[in-house]
Structure P
């Protein structure tokens, strides 16, 4: 079962992949001022949904994780 949580304006969703690991994604809803949404995802599976969510929270808190890569 998916697990969702709000954190600093992001909606985080943890979900179980086919092999039993947990992945998470975070989206910040678009606004009229910024119509593009921020999106982050875990690069690999974690053992629990809480671990996947904690990893995403670390990414949100890290300014370099949210910078566009060219």
Structure Q
């Protein structure tokens, strides 16, 4: 059962689950939270998460059909 006193906060923008929808993720053995607004950053510009997300420098951006 989850602790209702815990508020999940986006690793990128700092908004909490009380402000925006958030998702819990796991990467390299650690859990992190990312809000729905910042999801495109994880997909397309993971380099901007360096310093906020351990190992972000190793994440390859998603490829696109127009790339």
When P, Q are compared on distance in nm of label points 7 Å out along Cα→Cβ at positions 36 and 52, the highest value belongs to P
Matching -2000 (helix-only ellipticity at 222 nm (-39500 (n - 2.57) for each DSSP H run of 4 or more, over all residues; to 500), computed) against labels P, Q points to structure Q
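Since every read-out is calculated from the coordinates, none of them should be taken as a lab result. The structure displayed is predicted, hence computed values, not measured ones. Cβ atoms are built from the backbone, for glycine too; each structure is taken alone.
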